[in-house]
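Take a look at these structures.
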Structure I
Amino acid sequence: MFANPQLEQMTQDELRELQLQRLKKTVAWAYEKSGIYKRKFDAAGVKPDDLHTLEDITKFPFTTERELQEHSPHEFLTLPFSAISRISLWEHPTPIIRMYTARDIACNVEMMTRSLVAADISRASVVGVLGDLADSSLMDTQYALEVLGTTVVPLGTEYERAIKLLDATYLSIIIGSARRVLRLVIQAQAMGRDIKDFNLTTILCFNENLQNPLKIHMRNRMGTQVYNFFASSSFGTGGMFYQCKEHVGHHLQEDYFYPEVAAFGEETTINDPSCMGELILTSLTAEALPLIRYRTGQTVMRLNEPCSCGRSFVRFTTPFGSFN
């Protein structure tokens, strides 16, 4: 099942053409509108007109987490506050302010809708959302579930209340961070209940890294299927990477992000799919706070063989074994 089969099943030629079109627009937008990117590009001696192919992105400088921490988000911001529809604080692993235009939010909701459908969520599902809407990724999730027509149960952050809702609603799917899900398990124990006694079949887990070291524990302890999302504080979205039902690596939303793999601590990019390296991502549609060649610090390996789910978006895996 697909949320947007026309895009999720694009041919590689179609995808590369779309990526190049969006990459050119994003790089030009960042150079024209963002003070820090104008300085970075000028210092590196590159201009948006130097971008003719996707591979030309390697001419442009990297963006690092340290830069996001040391500079005000206003230095990256490309628009006046009057054009901003949402501002959120992402606290993990380090506090980062993210800002979004209405179009940025729409793109995040589209990505999350695809991610939910890949986990077999539909109009017939009953889904509990664990957390509060100060979490921007959960807000996007709420919107995406409404797009799908799914029955939604807001569980909040009061865990005793959440257990009562589990009893009353017979929901089978929970979406939330690994920490919150495990706190729910502990609350059930404190109330003399076993989490396996509920009707849960699936956990959709937002993680602060590409791997979820608690996945096997959660699956065994709760008796559920676990799907992992990479909720990136730097990019401010929870739907950029998602798992399909095959559970072999994570698909990247390639029409929204252009990926590279680079040697750790070096400028060199790695094209050999059998080699591990650091994941580098560039925004392709972000309006308010685009990031160009952001060094994520995540260790990945590209999986080039087609996924049997039918999605053509590239998959990445990690060396830690918890990605699958």
Structure II
Amino acid sequence: MVGVRARNNEIMSPHSIDYQCARVARAAALSVAPYLRSVARTVTSFDTKMDSHDPVTVHDRHVEGVLHEILGFFAPGSRVLGEERGEVTLTSTPPSSVSFDEANALAQLGEASGVSELGERLRWIVDPIDGTANFACGMAYFGTSIAAELDGQVVAGAVSVPMLHEVFVADATRAWHEGPEGIVDLRSRGPHSEAEAVLISYYPTRKLLHQEPLVAAERERRLVEAYMATRRSGACALDLAHIAAGWLGAMIGTAFKPWDVAAGIHMVRVAGGTVLNLPLRTDLADGYAPGVAASAGSFEAVTIEAVLREEQAFIDSIY
């Protein structure tokens, strides 16, 4: 990709740090896509983490390790927070060991040289397989999500979709989609009302259904009535990327982790969408917190925002 354009169509410098971080995140996500395509629909067994609803495969762990290698090559001394390995500091990787086309191409272009100087100021937030349950059962709706956080603030992100040969990318001022048809800026323009929108809903959780079934049922009834259709697709970062594109209307969930949402929330906001992100009894900051109500920028998502605020108030009242 040559050059970038801001929303006012003025040419931006391809050497801004946020753009360089976006390029590295993009290259890393795309570099592991061929491997994920090669092993997709071959999974015959998997482990679980917290419970039977939280699967992990050998491929999650392998891909996260490869991403450590690639990101460490571009940004030695930076940190990574990943779903499988927690937070670690990355070491420099010899160039010969980074045998991935996208990463090699970016290294040869030299468009990410400034990233190598950031050290511990830079943290990558990584989900190697966003949508592991989908991946494990052979569904194509999964991807790799990488956010770049500089001095405590997310400035870039990328979400790849291996089975569709596409990637969503955002720096600090621009979000775009790259696919077989070319490169298109994301503007998060979609439906004009909740009644016209498809809602991706991860609400209510199993915990709420168990603890307060009547409360959960009543709120779910409101969501179902407000939106044209509701779905539970199983890949949060990819959902948010689709909202940034305006292809999905909205999404709500209350149990996300930072690696689920960091890249996607940033992307939605840069594209002009709206995100309400609430801590829900955690100490996580805006952009990383478990409660998310996100919507395309063309309508007011009053129902999902109201339900999320009620969930926050409910949690505050019982703890």
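Values in this text are rule-based calculations from the coordinates and carry no lab data. On a predicted model such as this, the values are computed, not experimentally measured, just so you know. Cβ atoms are built from the backbone, for glycine too; each structure is taken alone.
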#### Entry: Top of I, II by distance in nm of label points 7 Å out along Cα→Cβ at positions 73 and 89, largest first
II
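Taking FRET efficiency 1/(1 + (r/R0)^6) of positions 193 and 249 (r between Cβ atoms, R0 = 35 Å, to 0.05) from the coordinates of each of I, II, which one would give 1.00?
Working through the options, I get structure II.
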#### Entry: Comparison of I, II - label where mean count of other Cβ atoms within 10 Å over residues 137-144 is highest
I
## Note on the structure
relative contact order in percent (Cα under 8 Å, 6 or more apart) gets 19 when computed on, of labels I, II, structure I
